[in-house]
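Before anything else, here is the set of structures, which you'll find just below.
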Structure I
Amino acid sequence: MISQRAKYALRALTALAQSDPDRPMLISEIATQQAIPKKFLEQILLDLKRNGFVESRRGKQGGYLLLKPADEITFGEVLRLIDGPIAPLPCLSITAYRRCEDCDGEHLCEIRHVFARVAEATRDVLFKTSIADAVGGVEDAKATELMSA
């Protein structure tokens with residue numbers, strides 16, 4: 001399961017992707033449009049800014065804009081930034097590998113073998129689906145294609 005914070009980050013990014021790229025969105029606009037608590041959204045946008053996803057502008061015409069194009073921001077990148085490792089088991093994590101405490105050997109672990117396929121399929125979808133895909137409805141076509149494979 002993804003955290004509420006990650007859902008809000010993805011919703012904020014989709015709102016920015018759908019907005020006029022020449023007109024920054026105010027935090028209050030995003031919060032209202034996406035039903036995100038304003039104070040929580042401020043912290044999320046700061047994280048996204050620190051990590052190069054969005055930029056902020058000050059002043060009367062200020063607000064937030066996407067810094068990277070929406071087709072270059074994947075769901076996987078955002079989830080990894082906000083929630084940390086995506087793998088269902090610590091021994092399957094790419095960024096935070098850790099041997100399971102009760103492990104007798106990864107090559108013999110039946111559970112690891114099954115969840116390795118789950119992790120691979122999950123990463124495949126998340127890192128091949130961009131914010132632009134989600135906004136354009138492409139994620140539905142990609143999910144259907146992956147499910148039928």
Structure II
Amino acid sequence: MLSQKAKYALRALVALARAPQGKPLVISEIAHSQRIPKKFLEQILLGLKHQGILDSRRGKGGGYVLLKPADQISYGEVLRAIDGPLAPLPCLSVTAYRKCADCIDEASCETRRVFADVAAQTRLLLDTRTIADAIAEPKSTPPVA
């Protein structure tokens with residue numbers, strides 16, 4: 001499940017991507033427009049800055065800006081920066097592998113086999129969808145049956 005912190009981070013990045021090219025946004029602007037508690041947003045933006053996703057500028061006309069174009073910031077990158085590994089099981093994590101405490105044999109683990117597909121598809125989707133995709137005009141999609 002997506003954490004509230006991750007949802008706020010994604011909303012803040014979308015707001016920054018919609019800003020005119022290179023125009024910094026101050027925390028209070030983002031917090032107000034996205035309905036994010038200001039103190040919580042400060043922590044989130046600072047974390048995204050430390051992860052190389054945002055930059056901040058001081059002084060008059062300062063604020064936060066995207067460090068790279070929105071089409072180069074994937075959802076996967078943001079979610080890993082905020083919440084850590086995407087894998088549903090520690091033994092499937094690419095970035096933070098850990099053997100499951102109750103594991104008898106990874107090679108024959110039925111749960112691991114099923115969730116390996118889930119993890120791979122999740123990574124594929126989240127690592128190819130970007131902040132730019134979020135602000136693009138929605139494509140009409142047929143209803144799901």
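Summary table
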{"quantity": "Entry that produces 1.20 once Rg/Rh (Cα atoms, Kirkwood Rh), for residues 57-96 alone is calculated, selected from I, II", "calculated": "II"}
{"quantity": "Origin of the value -16500, where helix-only ellipticity at 222 nm (-39500 (n - 2.57) for each DSSP H run of 4 or more, over all residues; to 500) was derived from one of I, II", "calculated": "I"}
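Values in this text are rule-based calculations from the coordinates and carry no lab data. Just so it is clear, the structure is predicted and the values come from calculations on it, not from any experiment.
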